[in-house]
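As structure tokens, here come the structures.
Where a number appears in this text, it was derived from the coordinates with a stated rule and is not lab data. Quick caveat, the model's predicted, so the values are computed rather than measured. Cβ atoms are built from the backbone, for glycine too; each structure is taken alone.
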Structure I
Amino acid sequence: MSKKNNLRRSGAKIMASLILLLGSLAYIMVLAVINGSVGFICAMGVTLMGAVGVAKALGETIALSYGMIIGLAIGCGVLRGLLRYLEQYSNHYIAFRLLAVLRDKIFGALRTLCPAKLESKQKGSIIAMITSDIETLEVFYAHTISPICIAVIVSAAVVLFAGMVSSWYLALIALAGYITVGIIVPLISSGKLKESGVRYRAEFASFNAYFLDSIKGIKDIVLNNAGKEREKEINDRSDILLRETRKMKHDTTKASATTELCVSLFIIAALAVGIALVANDVLTIGKMIIGVVAVFGSFGPVIAISALPGNLTQTFASGDRVLNLLAEKPAVTPVQNGEKIEYNDLKVTDLSFSYDGQTQVLSDICMHAGKGEIIGIVGESGCGKSTFLKLLLRFWQKNHGEIAYNGVDIDNIDGDSLLDNVTMVSQVTYLFDETIEDNLRIAKPDATQEEIEAACKLASIHDFILTLPDGYKTRVGALGDNLSAGEKQRIGLARAFLRGSELILLDEPTSNVDSINEGIILKALKEQKNKKSIILVSHRESTMAIADIIYRVKDGRMLEC
């Protein structure tokens, strides 16, 4: 089995970590355990009162009258229903409150890891974590913690009751049954179920990611006539997932059958011991009936524990994935309460960077950008131009050298202040399934309509938007794939203009537009140079026509032309 299918933590550590997340909700869990324990004892009380009535009829000295016995039986039944409701309500209240907290923590972790760490993660796998994995954890909080506590409390109460009222021999039989069904069988079955459960969750996440990629890339699949090959791969992955599901269900069924067999054997053993005690005049038949009935009706909580490994294998796999994400360290530590800046100039000195600590991507980079300047960076694809822009926004931690804004090193600048002063337009612009206006307002929520239109005119996209059915109110999702890469890129450029940052980083801003629109965009950029600094990255020599200073990147080094 590959490493990715192994749990990084043991089941005990995962449970402990998930329990610690209860925090201030722990008192509700305690209330759920008390309600569940008393409620199950009340459920046992219904049949136990019946046994007491039979014992009294057989001549056993019972202080309770038949009327009181019947009343207690009815009272236990009513109280059981009420306490069961309170137990389930408490468990699910905790579960859904914590699921909301966990989702908030995951989104917080994603914000911290973004964008550097997320570039290497499959989006489908992250979606599976936010949806399926989080829902799986609901089983742990609602149907795992309190059942374990209830089983311990009820089992201890029954052992004491059977020993003191009936016989300690019956109590020992019950104790052996609880240990076997509630501890030994789950430990054995969990070892077998752990592997299949982890493999199932891993295959589920992989299938989800692949299927999502297929849906997002359906147009390219059709255009390249690759539908049959993609369909075959999806079917193959589906078959693998189905096999893992069957294997997990098969193992779960075997574990359940083992549990039922053990319970039956211990019930038979308790009955046999009880009959033997009566036959040898060690125990009266009335007390034997009370003790045996108490033992018979007490296996429910430990059976619930024995059934847990089938669910816990998936819970542990999901919990491990969630805890791994929450524990993952970002590529850079966010700077909070750092120095605030108002951009005036940028100076890069002796900058070096490597992703893996071995292969140098950038070496000894030096450059300067002042207000009112357009800096051009040209070079072939893969030479490190985009990486350089990401370092200017501190998406990655530089290995050596200095990136200084107004003379302040980037590692000492407050993260929010940096993003307020510097904006980057990447090669691929993502548009949310909202209106074009809403997509633009991401850059400036309080922008007026005039500001939005002015920014779009600078990006040469205003006239196109007016041709759409609802203009700026047109939903992007309604357009499907009708927006070209160039149009998306120009909307991204309009965002940057609307943002109004003093330094704009442009990563291949004209790579997806024709020469006419390239000229319009470059003209707009040149008109903006007096107000701000622009760093323009491109592999096109023609794009560099508006640059005041041009740097050429080759073999990880940047030289001024």
Structure II
Amino acid sequence: MKMSNMLINTLREVPKEAELPSHQLMLRAGMMKKMASGIYNFMPLGLRVLKKIENIVREEMDNAGAQEFLASAVIPAELWKESGRWDVFGPEMFKLKDRNEREFCLGPTHEEVFTDIARNEINTYKQLPLNLYQIQTKYRDERRPRFGVMRSREFIMKDAYSFDKDNEGLDVAYNKMHEAYENIFDRCGLEYSCVEADSGAMGGAGSAEFMVKSEFGEDEIVFCSSCEYAANMEKAPSTAEISEKEDMKELNKIATPDVRTIDDLVSFFKTTSKKFAKTIIYEADEKVVAVMVRGDREVNEVKVKNAIGGAVDFEMASEAIVRKATNAEIGFAGPIDLKADVLLVDEEVKNMYNFIVGGNDTGYHYENVNYGRDFEGKVGDFRNVIEGDKCPKCGAPLIIARGIEVGHIFKLGTKYSESMGAKFIDEDGEAKPLVMGCYGIGINRTMAAIIEQNYDENGIMWPLSVAPYSVVVIPAVHKDEEQMRIAEDIYNKLRAEGIEVVLDDRKERAGVKFKDADLIGIPVRITVGKKIKDGEVEFKLRNNEDLEVIKIEEVICKVKEVLKK
């Protein structure tokens, strides 16, 4: 392709709304253009990258024995109501009605659709195992779209669903997908980790995420400093710290005027934050849920939602709700005489002695509080892991890093097949529910994650496997007929070899062409300039600062050598 015929509009300035390097560079390199908040058009260069990622995914999914098909993005509400998720998935679902007032949604995910296909097409164990996948656009009405394609309102996803007759078969399918995902992300040139994850709205018995380490990632990943344990912060448990045992002291109510925060309390009581238990109040589907954690801890809201059986609407309680539950202003909530529908108590709080809590009375706190004597609740792990906590597997200190989720695999089990009646006849003639797995990869996210790990101050540095073009040929002076002739000859010879090459034949200065080539991230650059009088051209790799001068007749072999690596 000649750049004079291409739709390319690169930017020198960083767009104001772009925060992440991937977002900035995808806009600056003309990979995509914003149409509305969280909605982007992919331009020709960006689409070439997306298609290459999709093709890698297709090849590995096909190699793993999965079959591709394409479901509708418009899904009847009846399917979601059968599974029980129509009112559970939340406000992120785009809902609509047709002219006959029949309800539909724009698919945010496709468990129901695949299950419906399975129940209509699979009759007997002889048709199992089966794995179907598609690559399709999903739609979610994100409350706050941000970070470009990291959290957008529409995104391209590969989603696959396996169907087996038992859990042993599911394990086989799950492991095949795990291996296929490793192959996919290896081929995309990503450094990644597979971590334990929360199954969230998808449900199921177990799941794992493929996370790409990035300081700009939305997710926090917990790693062990010694063993191979890793988990998403939402999922990660840690070994609870056991307080030193004390004899219970007499409960006292202490006046604490204008003392609301943990820091204020530490100063007032002249102790440490580990001597306090804070009570955080939430609204969950019109219920008041209170959660207690140690003063130096933060509430893990995913663990809380899982403990109450999931919630469509879940948010911090309003000031009015807090007042009603505590009879006090914000900052004085505690468990004693609390008016809440549910009280969740972190296991560390249960094991504390003579600690301090809010008094449910403005300007007062209780000291010498003890679980069991002064209050009770549902005990569990409701805290976020912090760096230095002990690994649940080996006891070594945990480390926290940021990451980007690019893939997620679930063991769904029979969650959807039972609710939707997707059954098969087994060897004994009995009808049993299909055992399912679910496997997703964010194609756009993978593209952004590759950039997050492969860029410099000049632009993107695509791995060869996904670069929009492998080679750019640049004649330094457009008006120089000999330079243009040799550049076009090299270009044509590379094309004849099946190499993806672009000729920058634009009427621009060489510096502009070099900057665009680096910004776009084309892996190999061949510059045809003054050295042609000696029969030479410049050869440079995007990920290497050094350039090499080679003979014109060596160019094709040199390029082929580089592309084979």
Structure III
Amino acid sequence: MSQDGRELDRIADSYFTGYLAHDPISASMLGMSDHLDEVTDPSRAESERYAGTLRELADRLAGVDRTALTGTDLITCAVLGQRLTDERAVALTGLDEVSVSASVAGTLSMILSTVPRVALSDPDRAEAYLRRLSGLGGYFDAVRDRHLAAAKDGRYPTATGIRQAIRQLDDYLAGGPADDPLLRPVPAGGVDLDRWRARADRARAEEIRPALQRLRSTLAEELLPGARDDDHVGLCHVPGGVDGYAALARSFTTTGMPAEAIHTAGLDLLDTLRDEVAAAGARALGTADVADTFRRLRDDPALRCDSAEQITKRVAAAYGRAVTALPDWFRGYPVPPCTINEMDPIQARGGIAAYYLWPSADGQRPGSLWVNTDRPRERALAVYEVLAFHEGVPGHHLQGVVSADLALPDFRRYRKSAAHSEGWGLYVEHLADEMGLYGTDVDRLGMLASAAWRASRLVVDTGLHHHGWSRGRAVEFMRDNTALPLIEIDNEVDRYIAAPGQALSYMIGRVRIDELRDRARRRLGAAFDIRDFHHCLLAEGSVPLDIMSDLVDDWIEAAVHPDRR
């Protein structure tokens, strides 16, 4: 290896090590054994410190001679360069300090969905978990302090988000130890279980609950009076929000597409999808009227779920069919089991329809698909097969399987590029149709409705944060252009408000993958092999979209001109 290659390795290791120290809770979610007893520091000072570290690493990377690099090192250098730039820009926006909600991006939701997922497989890990619980009080106080500091600068959360967060906090505070997700992990042998549980409950009673009560009081008494109303929920109404949103959009899409272009792309995609929805609606429901099709999917009692058990069984059955069909479409990747679970009720209220947790690096936690079964009779039956394919196989679970075995720097194995990862998840929703995986015409219609939902995200996210749409206008647009039940429309819009830019990654990524597949088919003709194409997309891990395009172009050229390899 060249001197520049060794320096690249050192910079990559420093970046990943620095990231783990900066966000120890995420480090634990990845399955890293360091920092198990620590909590993340949400302060402005830590954001500024971390941004400075990223700048120093970027300066070091600029000194690496790329002409001395080959193969995977060249890709690593490009991926790292873009990540350092984008991540620093996002850190400097500080816009997480104006995000208060009960959505998946909310403070309590994030803690409840991450902290208890750690495997307590030995006494040391069990002890570390107790120290982390004790530290959560300080974490929630630091979140509170950051919101107050932001308010002094005229940067307030939304009133709707604050009210939802207060309701979520009240739900949590009304529960007892038996209801608390933070107390559900059970240590393995070698631990005095009664004593351990008593200490965990003491941390809950003396540290966590008082801090959450203080946070609730601050939200209700100090932040709500100055909060942004529903007509001003977008970042364009926050000091620094215009440039901040541009940074977030760049980071999540890994492209330079401006917000206006993304907004227009979403509208164009919706126009294209209408013809497909009309044809599918005629087959499945006997109506070619798009509005009527969406209304039926949303409101027809016969097309709704009847129980939480029905939802989880439907997801599990679709997942099983997909695993069986993989060999004809993918190389022979070994696929370990993926657990299918119901979200905790505290998180499910106001939460998204489903999400996936990647398997941990230490092998102690498998990949897991979490489904929202709250109020099942208000949820559309048609969406659950498509969610199984997106979150499970051949979606995120398969991505995790492939990336875990790659000989890449740790940051490339474990840190995902949103547009690549979510673009893949959305791409395979349509691929599942080609694979013949949808059970009925209604389920296939659910796939098209999902595409319309993701296209609408491009319009709504940019509408809120770039054009200044009201919350009501965003809800109305989603109602008119998607089949989402009203319970999910509210949750989705509040998610876009709380986590600006993230929702853009899905359809922007899928469109790029579709374009690359069309390009490969045209160039390779009969020599095109869908399994090789999919391997090309997955074999370098999760990369920015322009780098993914370069990889596919290189693969095409190697196939067209094998003599030039």
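Comparing distance in nm of label points 7 Å out along Cα→Cβ at positions 75 and 227 across structures I, II, III, the highest figure is found for I. Here mean count of other Cβ atoms within 10 Å over residues 251-258 is compared for structures I, II, III. The highest value is that of III.
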